[in-house]
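What follows is calculated from the coordinates using simple rules that are stated; it is not laboratory data. Here the structure is a predicted model, which means the values were calculated and not measured. Cβ atoms are built from the backbone, for glycine too; each structure is taken alone.
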Structure I
Amino acid sequence: MDDPTDAVAALHLDVDRDAAPLDEAHRGRLKCGLGCSGCCVDDLTVFEVEADLIRRHHPSLLDGGSPHPEGACAFLDDRGACRIYEHRPYVCRTQGYPLRWLDERDEETGGAVVELRDICPLNDGPDAGPPIEELPAEQCWTLGPAEGRLAHLQRIADGGRMTRVRLRDLFSAGGRSSTGPVR
């Protein structure tokens, strides 16, 4: 794919496909739905390549629409629904699932790699099912591979810079504001 935004769209399709079994496995646990926007926080940033995908598919909203009031994601409507749901960023596609990642610990633990897990508090609790620590790894979204692919696409598209854009800034000045390179 020559166009980086096409590659990002393909990544999003892969993420949706790979996450589909999690929807089934956690049908009774996931409380996410229309109006549940606790994870839709303000000041979220995305790589420039994901911002370009949003710009491509939502120019009317960005040019003539207004962002949601500060305090929540700029793309929420007054009912708490996402106005760019089909083209939402990667991070939004995996919210709510049990997340797992591998973390190399400090010298005190001998540099051991440990698995860490987290989940939205709304999707956890005594009635949600087994504690996330007891779930098989395949019933969690593993952080790392998709983020690595996305970072690779950003490096290619941006000459090695890791430029990020605040979602709210997409509504201003043609959406070209950014927080600059990530260090």
Structure II
Amino acid sequence: MRHKDENKNENIFNATIQLINEIGLAETSMSKIAKKAKVSASTIYVYFENKEDLLNKLYLNVKKMMTEAIFNNFDASLSLQEAFENSLRKFVEFTLANKDYFLFIEQFQNSPLLNKISRDEITDICEPLYSLFEKGKKQHVFKQVDTNLLAIFTLQPLMQFVKEHFNGTTTINEANLNKVIQMSWDAIKA
């Protein structure tokens, strides 16, 4: 068995993201990824079973990086609203600083591949966010609905806001960000 090189793994991930953002999921093949990553096609199969395995692992890796960026140095002493607002600000900061990751996540989440990832894997990665929602439900600050619905009504408007910014149809500035965060808060508040 060949030894796995973390640099090659990272090169494969980066090449995959670049290709998907340039030509789309369907047009991105393992051979194109290998060429862009400057590795042999057989090398990719040392790291991944197939394209689906590669994309699933890449998606989970990016989601984990995003969650860590959002909840790194999380201050448990903050009020629920402050923690909520801080998390949403960090989400926007991460997406603005990592446009390629954001665009990859957008494509992946709109593909049938997302359904093949275990709900438990995604929930584990997003646990800090789900814990925040659960805390809000226990305190009767948030609506008493499924936690996934709270996540949808919180994150989807932010994701659309960021997409509009990247498309040049709106500008993310402090005033606009404050409005979107307030609207997200109002959407899930009990």
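Suppose you compute mean count of other Cβ atoms within 10 Å over residues 60-67 for every structure in I, II: which one lands on 17.2? Label of the source structure: II.
Each of structures I, II was scored by distance in nm of label points 7 Å out along Cα→Cβ at positions 28 and 164; the highest score is held by I.
Give the label, chosen from I, II, of the structure having the highest value of relative contact order in percent (Cα under 8 Å, 6 or more apart). Mind showing how you got there, number by number?
On the way: I: 29; II: 19.
Structure I comes out on top.
Computing Rg and Dmax of the Cα atoms in Å, for residues 44-139 alone gives 15.1, 48 for which of I, II? Structure of origin is II. Each of the structures I, II was assessed by distance in nm of label points 7 Å out along Cα→Cβ at positions 52 and 100; the largest value belongs to I.
As an exercise: helix-only ellipticity at 222 nm (-39500 (n - 2.57) for each DSSP H run of 4 or more, over all residues; to 500), calculated from one structure in I, II, equals -9000. Which structure is it?
On the way: I: -9000; II: -23500.
Of the structures listed, the value fits I.
In terms of distance in nm of label points 7 Å out along Cα→Cβ at positions 12 and 132, the structure with the greatest value among I, II is II.
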